[in-house]
Structures are given as C-alpha cells and as structure tokens.
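Scrolling down, you'll hit the structures one after another.
Each reported figure results from applying straightforward, stated rules to the coordinates on display, with no laboratory input. What you are looking at is a predicted structure, and each value in this text was computed from that prediction instead of being measured. Cβ atoms are built from the backbone, for glycine too; each structure is taken alone.
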Structure P
Amino acid sequence: MKTILYYFVFFIPVAGFAQDAGWTIEAKTIDPNNYYGVTVANGMVGIVSSPEPMKVKDVVLNGVYDYYQRGRVSNILKTFNHINMNLDVDGQRIGLKHIRNYRQVLDMKKAALTTTFEVGDKLMVKHTIMALQHLPYTALAIIEVKAKRAVKITPMSVIEAPNHLVDVRNLYSEIDRPHVVIPLLTSVGKSPSGKHTVAVSNSIIFTEPHGQEPDLIHEDWDYNMHLVKFNKDMKAGDTYTFSVVASATSTEHYKDPLNEAERLTIFAKLEGTQRLLQHHEAAWENLWKSDIVVEGDVQAQKDIRFGLYHLYSFARAGTAYSLSPMGLSGLGYNGHVFWDTELWMYPPLLVLQPDIAKSLLEYRFQRLEAAKQNAFSHGYKGAMFPWESSDEGTEDTPVWALTGPFQHHITGCVGWAFWKYYQVTKDKTWLRERGYPVLKEVADFWASRVERKGSGRYEINNVIGANEWQENIDNNAFTNGMAITVLRYATQAAKELALEPNADWEHVAQNIPILKFPDGTTKENATYTGVDIKQADVNLLAYPLEIVTDRAQLEKDLKYYEPRMSPEGPAMGNSVLATLYARLGQSEKAYELFVKTYKPNEVPPFGVLAETAGGTNPYFATGAGGMLQAVIFGFGGLSISDNGIVQSSKPLPKKWKSVQVKGAGVDKKDFIVKQGN
C-alpha cells in the first residue's frame, strides 16, 4: 500500500490570532506522521492536540489511576475523548486531504489552542479549545465557520471511548425549559479493572434565540462512539458561530460522576460562551501576574513562557494532586510522581505560585502513612517515600526497575521541599500541621537508615543516586548530602515551633561522609571510577543543596563532572550546570548550557520538550522545571533561604538586556537583573 504524507506550510496570516511573539507558539509545519501535540490543561483535565482537524488526541484525568497496559503497575487514566468534532461540508466528511492553509497556534496568555483552515473554495474554519481554568472539570470549544459561497455544513459533537474503558454506556437527553433546551450527550464507563467509574458529558451552545436553534440529531454508532449533529445552510459571506462545553469526572473526584458530569455541563452551558471566556481569561491573567520577563531575546522569552505555561497547566492550587514528569500530556512514566516533582518542577512553582506548590506538598502529606508503612516494611523507622507514587502512595515502580527499592534520596527530596515552603511562606500553622510531621518522619528515616560505623562514618550503603546508571552503590554524594540537609531542616523546624528536636538528628548529620578523590574532587560514590554519568549528582551538592559553597571546590567539581555528563541523559543535568555557572558569574558559559537544557529536546511542530535529545515522549515537564530554575536561580540570582526569597545579582548573557521575575513569593515581589548591573 502506498503511504501518502500531507505537509502543510503556512503563507498567510490569519485574523484573530494574538501577534505578541512572546505569548504565542505556532505549529510551523504540520506533518501528521511527525507530530507531537501541545496540551491545554487546567491541573485537572489535560487535552492533547491532534494533527487531524477539529480532533484531539488524548484526554487525561489527574489523580485517576488503574492497572492496565504495562508494567503491572498503575497508570494514569485516559478518559473518553469528549470534545472531538466531525465536520461535513456539502455531505463530504472533512479530513486532512480536503483542507489547506492549516495552522495551529497556542495563545499561552489565554491558554487557548486555535486551529484554522480552509475547505477548498467553500469555507474558512476557526476552532479554539481550552480547558477552563476556573472550572476544573470542564472544557470549551468555540467553532466559527465563514462561507465563501453557498454551502451546507453538518457539524458533529462526538464522544469516543478509548479501548481500555469497559462497560461503556452512551446516553442522550434533552432538558426542555421555557427559554432554553439543554442537549446532553453523555458517556459513562469503567476503568480497566473496574476500580473507577468515569463519565463525560457535553452540550452545544447556540447563538440563535430560543426556538430558532437547529434541530439536533443523535446518532449512536456503537459502544465506543456516539454523536449529536445539526445541519446549517449558509450563504456566501455568512459567518456561523457555536460552542461546545464538555465535562469529565470520575469516582476519584465524585461518588456519582455520571450525574455530576451532566450537572457541570449544564452549568457551563447556561453560563454561556462569553461568561466562560471572561472567567477563564481572568483566571489565567491572575496566574500570569507571576511571570518571567526577558528583554532582548524574543525566542528565549517565548521558550521560558512555554515552560511556565506547562507547569501552570499541569498543577492546580487547592488540590492534593502532584506532578508527573509528563504532566497531563499523556501516559509517560505512567503518570507517576517521582523526585522530578520536588527537586525540579516544584522550585519554580514555589517562587511564582506558592499556592500551587502547597498542593504538591499536600499530595505527599496525605500519603505519609503509606510512606511510614513502606519504611516499616524495609526495616527502617520514620517515613520512606516511594520512588514512583500514584494514588495510594505505595511503591508503584515496575519490579524490574531497581530504582523502587533503592533510590532512597526521594525521601530527602520530599523533606527538603517541605522546609523550602516554610522558608518562602513563614506559615507557622502549616509548619505545625503539615511541615513538621513530615520532616520529623523523614529525619527519623535517615537516622535509622545510616549504618553507624564510627565517627565520620555513618554510612548510607546500597542505594541508587541521582545518576541512575550506578546501581547499588555506597555513600552516594547526593543521597548523603540530601540526608545531611533534611536532618538539619527537621532540627530547625522543631526549634521554630519551640519543640525539642531529637539530638540524634544533628549527631547523625555531622557523621555522614561526603567522599573525595585524592585531589579533593568530590567523589560520586565509593566505587565511582570516572565513567560517564546519566545526569548531575555531585553538582547538586552546590545547587540546590548548597552544601558545597567554596568557589574553588565548586569549580573543581564542575570541571570534573561536566565532560562526563552523557548527551543521552535527561535535560535536567545541564540545567544544574547552567545555574551554577550563572552563580559563578560566567554568564556566557551558563547561557550555552541553558540553551542545551531544552533546545535539542524540542520536537515538532510546537517544540514541546522530550526527555532527551532525539526523544519522543513529550511533554517533559521535569526538563521545563530545570530550565526555569536556571533562569530564576541562575540568571535571576534568586535563592530560597531562612530570610525568604533573596537576590544576588550576577552578569547576564550578552544578548539579554534584563531578566525580571515578577510576582514572586507570598507578597508577589518583583526581582530584576539588568545588563551591566
């Protein structure tokens, strides 16, 4: 069979798109065989774009896990695709081969993806989708059709079930009120094991007065798909606009997701398109009060905002949900929560969106008992957080991956993040009720985890460090450094609350070794011989842990480990190096590494980030977090200390005129670094 590839190149501007280059991401050339979608999300529902006109690829629900597909472990759930559309023009179904001037643009300021195309000499179509920021379970699509000549259109709102959902039921009803008819296209089903019920519902918002709306036709095709459609005759020059609102829920969120999905859809329909847009855009405007502004480099500005946009989209204040390495962009890493959250994605959010950061910590707090059981099972005290966590907070790493039983530094990363939140917010009530209970259990874990072999030899043996290519090693630099750090943070937290800290915590911290080579270079682990490494490990002692503060030591470690950083590793390693060089005042070297943290990882057509250069598993939110840290804590000069967020100005790259971190911390302070300062 011959394969036909379709390529779409854009030559003409389309009216209605935001033209600010710092806020828009355009799909330059759309090849459906080399397409990695962009996500519109609101921290609860993630909607991933498709190369097919008026379609989306996936709809992902946060916090909903079940056992299916791979690894004998839980997987975040793709739910019904509830906002797909078909379009017939003069009786012909429109697909890629029928359209031209196909263009997709993400407006990050409004968190809206707009697709435009032309259907021969008949139509111009504009299709915009968004996951409503103010309504966590609801999405909105706005469709505008302009006729070039007399034409009959048949738009269809479609709900499709992915193959893994079972016991799927499709429902259609119309609620008749004196001044409005509310059509409800609804589907409900079970997750693969039956653990969860998931439900979606959508409705059409027409612009015509009541009684003049088109007649709706429901078609129930099979168990996996049904739709509602209408016909519209248009004259040349006519413009017709309508909207679809669509809600998705599950038993993770509601005891009765079917009825709640319909209620939320009814609410959104009766709010109307303009009110929905107004509240959605206002909510995003509020988020963007905390921003990073780079003057003098439009491309860097756009790239930085793209990273921020994804972190703002993938998490949500007022919840107890965390961030997986791929956020809500799909099933990468099964949607599990790793150290990627606390060490990489959390710090930028802590500075710019403390309320969102608080949600990530609440996720861990609510799973503290599971972490305590995990420690008990392994013969330790306190809490031992799992390397991969999903809903219950138990270990969810596939059995074949040794990271589950041995990558213990995750427990330190969790404790570290909890103290950092207190440093930024000074919320003593939270520290008493949430922060200290976690820090105490983390400290007790490390005090029981060390092997006490004498003064200066409280060893932490048989672990996997940040460099996962070195397995079952002893006295790993980062693991030991993190243990030292959180033992002292727990002591600080106790004193802050006028409690008596366990004296053993500081005693243990003083006796955990950080190994060195004979020339004084920090040694990654007891048996490390200088082989290539997957990602930064020793260099994390300088940032973010700030255990290594001596400039000569910092430079010695950088010089040794930078050439050993494998190009096959994930993006985060270079972001640490970029941050450290920026802090050393070597701005051009820092900029070179900053670009290296993400540019080689961009994939078409939007430039979303893969985990590695040449990778295919976007969107790698962990990498975005690392890149943003290089800007905030490197070029921006910020640090999180006992005095809150503080700044130390360093030189900027030559092409940057200034960097401004806007709306930082609980008092929404602005920090700026200018060229030449």
Structure Q
Amino acid sequence: MRIGWGEARRAGARRSSESGLLDVLGVAALVLDTQGRIVLWSPQAERLLGYSAEEALGEFAARVLVDEEHFELVLRLFGEVMGSGEAWAGVFPVRHKDGTTRLLEFRNMRLQDDRGGFYALGLAADGDVLRRAERDLALSVGLVDQSPIGLAVLDPDLRFLSANAALERMDGMSAAEHLGRPMGEALAFLGRDGLAAAAREVLDSGVPQVSRQVVGRSPAAPDSDRAWSVSLYRLDDSAGRVLGIAVSLIDVTDRYRAAAEAERARQHLALIADASVRIGTTLDLEQTALELAEVTVPQLADVAAVDVLDSVLKGRPGPSDGPLLIQALAVVAARPTPVVEAADPPGRAARYGADRLVTRCVRTARPVRVPRLDAEKLARVARDERSAALLAEAGAHSYLAVPLIARGEVLGAIDLIRTDNPLPFTEEDEALAAELAARAAVGIDNARLYRQQQETALTLQRSMLPRNHHDPVGLDVVSRYRPAASRYEVGGDWFDVIGLRDDGTALVVGDVMGSGINAATTMGRLRTATQTLSRLSLEPAEVLRHLDEITAGLDPWFATCVYAAYDPGAGRCRVSTAGHLPPVLIPEGGEPVLLDLPAGAPLGVGGVPFSDVTVPLGPGDRLVLYTDGLVETRDDDIDSRLAKLLGLLRTPDASLDATCDRLLRELRDPDGHDDVALLIARVHA
C-alpha cells in the first residue's frame, strides 16, 4: 500500500529538514547482494566516499572500498553477517576515491526481501565526526544531569519533554513525573500565568528572557521564601524549525537574602537617621511621644502606642509588683483601624494588669516580641475582651513591646502592632525598635523633667501672685494673669495692688526677663521687695532705684516694671517706669492716651536714675497697666500694636472685667508665646 505525504502528515508524520542529526553525522547507506556487489548507493555515501552512484553500482564493494590487506577480514565479516543474520558494528578502514583511507563507524546487518532473497545493509559515518558528536552529547548530558541549575526542555505546547536532577530537587517532582505536564502545573510556584505568558512570548519572538527573578515557596521547601533566577530560551534546529523552550532555574536565595538584608540595613539606618532629626524637636512631652510613634509607622509597624508610667510623670516611685498605672501619650496608625479604638486613650491613666505583655516589658526592662498572635496572646495585649475582639477584627497578627529606658530608669514602653504588613516581627525589627526607643527615651525624659520643672515654676509663680486684692480706697481694681499658651512655658510677669499709708494704693506691673523656675523665683523676690519698699512711704522713683540694686544681685538680673502710687486725697497718681511699656490713661469722657513717661532702664542695669511723673486722676478716670505679652507679636511693630490697644479702649464696656476679657481676646498673640499681666484701676465716681 502506498501512502502519500498528505496522508502521512495527517497520520502525525512530519517532514524532516535536510539538516537533521543524521545529515549532521553524514550517515551513508549502501546495500550489497549476496555476492558482495553494490546494488544501492545513497547520496551520503557519494559525499562520504567520493564515488558517484554510476561508479559504485554493480561493483564488488571489497574491490572498490577495501585495501587488499583487509580483503580476508572483510570477506569473513560479510560471510558472518549474511550467514548468521547477526549484525556487526565497529570501526573499519575504507578507501576513499582520492586514494586515502578513512576510519568509518559501520553498522552492518542482513536484509531479506519478499522473495526470500538476502542483502547486506551497511550504514557508515565518519568516525571523527561521530566521536565529536558523542563527546558533545556526553558533555551536554553530563552538564544537564550534574548541573546545580534546574534545566528543562518543553515542547511548543509548553509540556515537559525532560527535566534534570536539580529541577527535581527544586520542585520536589521526579523527572518522570514532569514528562507531559504543562509548564504552569509543574512550575506553579514561579507564577502560573506570568511564566507561561513569558514562555509563549519567547516562542513567538525567539528573543530569550534572561534572569527574571521570582520569589516564592516551592513544594520542596514550603516553609520559607526562596528566590530563583529564571531564564527562557527558544530551541531551533539548524534549519530554523522551532523545537520548543529551554528553561533554566538558578537558586539565588542567598544572594536575594543578602540583598534584602542590605536593603533592610539601609532602611534601618535611614529610619534611625530620620528619628535623630524628628524626635525631640521640642520639650513638649506629648509631642516627643508623638514623634516617636510617627517615626515607626508605617516603616516598622502599622500601629504604634507610646505608654509612660504614671508614677514617672508625677515624679513618684512606681509600685514594685502588681498592676501598673500607665498613661498613653500617643497612638498613631498608618490608616483608620479598630486597633486605635482598642488602645488605651491618650492623656488618661489606665491600670495595666500584671499579666499584660506591656507590663512584663516595663517590669523586666526587656523587649517582648510575639511573632504570631493567637487568641491567648491577644488577650494579654488588649485591656479587655472587647479590645481583644477589635484587635482580631483588624487583623493584628504580630506584637512587639520595647521598654523606654533613660538614665537607668524605665519610663514606659512603645507598643508596636502589625496588621497590614504580613511579616511577623523579627529579631532585626526588635533591635531596630530598641535603638529607636533608646534615642527617644532620652528626649521623653528631658521633656518629662522639663515639665516637672515648669510645673514647679508655675506652681511657685501662681502661689506668689495675689489672689485677692484689698479694697483700695477710692479705686475699683480688676486684674488678669494669663500664662503662655504652653502651660509649661512659665514667665516672670507679675502684678500687685499694695496698700499705702494715708489710704494710698500702689499699682505695680512687672516682667522678669526669661522663663522657668529662675524667672518665677526672681519675680517672687521682686514682688516681696516691692511690697516691703512700698510700706516705707518712698516715692515711686525711689522704690525703683532700690529694686534696681536688688535685681542686680539676682538671676535672671533684668526686669521691667511700672509703679504707680495713687493718692485719693489729692486726686493724683505718681508714676515711674523702669524700661516698661507706658500705662494708658482714660479720662472720664475723654480719649485714651499713653502716658508720656521717661522710659528708664530695666531693673538690674544699675546706676541709672529714675524719675516720677504726676498724673491727675479724677472720678471715673481709668488707668491701664500691662506687660508686653498683651501687645507684642512676632510680626507687627510695637507702635501699631499700641495704637490698636488705644483703639479698643475707646469703646466702653459694661464693666472692668469685660474690658480685661476683651483686651485679652482681641490683642493677645494667637500663639500665646508669652504670659500676660493686666491691671485696670478706675477712680470711684
């Protein structure tokens, strides 16, 4: 039966190119009859031996191809093949048409036709070419089998044709199990769709894709991430026919981890550098805690809370055992999350049970790290069952608490939680958090000590200011004192209303330069000295002269002051100033004016004379004394601010209290960077 090429192709046969492996080897075919004559001669035989078919056909092969010295051997081998039917293979010297002798690799076998006749088939190839092909094949097989690189060959349908031992170790599947499997199924850990799409692109374009880095977990190592460098090459034969795809996988996990570690180290250094710049920008305790929390989110955690012992904030020793009273200073989250609701609210002390993890962190002064939070651990992170449920709802899966230690004292802890970041906290994260906490703890402790100092100064200052005025004869007096906007920025402003002999009254407003406990202490000393000097019936200029001498020996040693002595019998007021802003006089029914007084030098300069100015004060007249915190701002000149003060005083109020409140509301710098003392006196009608 004859089969045409079309039927053969439909049956699955494929036409081979003329540069297949047999042609590369140059395999020649010749057929001999029982007498040893050449009856068939292939074109390859012509190329290999130099004889054309016309020259070879019908000739005795031994006469044409064999030297006389080998006649006996070749006849014996021919007889054995034709007689027994056993094939013979080996190397045999054959004579070329040009007279040279060549060693050819032979395969001889007996053939039988349909009439029972016998023939001898000889297949021959150049020995050197064959040895070279064998060496190349052995090298290829050895490299593939022994290579640490995973290698596979896939057909054009992306199904496995072969896989080496290294690939078996990578994906946990034997070479036999690979055969016939689709690429996406066997190498699913490399990304099923992406890798298959890349392979098809290489098949279509012929352009290799080299060193595609893929990170994942293979069936052979499911518990840890590994990295591979994947390369894809199209395989073509010498005629350009596409044979399939070669895939190589190089395990680059060590390099990937080293690069990741280097990147983490770089990020950690950058975070520490950022923390050095951002944390401790002020001496405000809450702001410093907030800066620490903001530095850690989201680079290190998704939610951060800074907790400080309530006893530390109040300057008392904490309990040695049992629950702790802890105050949250700041809570920061990368995004809105129920974790914030689960955290203890800032600014309010809460009792932390002895079994809570943050309590353990504070008591032991050691970090507490929980890589994987389960229900039992969540209960020890949260303050109650509802908070634990909120943490679970938010996906909290890893927890880290690091103590805040400064000058050998545990101040509290920073609590870190991961919800969106899928990775658990590691030892490296713990070390980084400890470094940040150590740097921030000093800033927090400085802010804490500053707060304590300022609270002491504020308490001292308020204790020194008059709480109730005596009822001065012939005057209604109203006063106000407002500290700086930061309740811990204590200044040295003061006021006083002092009874004098003969029913007189001294009105005093002063401002010690500087802030803090020293300024408050100096203010108290000057106020006491002023009260003492006032009772000696000295003129205002004399009082200021003595205060100037006293101030020179104090620290801080400069202050401004205005001193007004009202004599109700004479209906006048003697005023002297030491570098202070001038009081405002508001005559009954008239326009407010700044008193024209010799400015004088601030107290503490020494050797500068002071002088008095007498101002008449009639019924209904008002005198306004104030410190610079009422009118000075960072952006406006003092003349425009004083003009605004006069403009406000042109509008009468229902009471002196209303006037005080309106002046503070309309004039004071919104930033409130300085404290204010204000005193308004009105002569009885």
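If distance in nm of label points 7 Å out along Cα→Cβ at positions 205 and 325 computes to 7.1, which of P, Q did it come from? Of the options listed, only Q reproduces it.
Taking mean projected area of the Cα convex hull in nm² as the criterion, the largest value within structures P, Q is that of Q.
Quick one: helix-only ellipticity at 222 nm (-39500 (n - 2.57) for each DSSP H run of 4 or more, over all residues; to 500) came out at -8500 when computed from one of P, Q, so which one is it? It traces back to P. Upon calculation of relative contact order in percent (Cα under 8 Å, 6 or more apart) from the atomic coordinates, which of the structures P, Q produces 12? The structure behind it is P.
Taking distance in nm of label points 7 Å out along Cα→Cβ at positions 397 and 445 as the criterion, the highest value among P, Q goes to Q. Comparing distance in nm of label points 7 Å out along Cα→Cβ at positions 101 and 541 across structures P, Q, the highest figure comes from Q. Work out which structure the value 3.7 belongs to, where distance in nm of label points 7 Å out along Cα→Cβ at positions 301 and 669 was derived from one of P, Q. The structure behind it is Q. Taking mean count of other Cβ atoms within 10 Å over residues 173-180 as the measure, the highest value among P, Q is held by Q.
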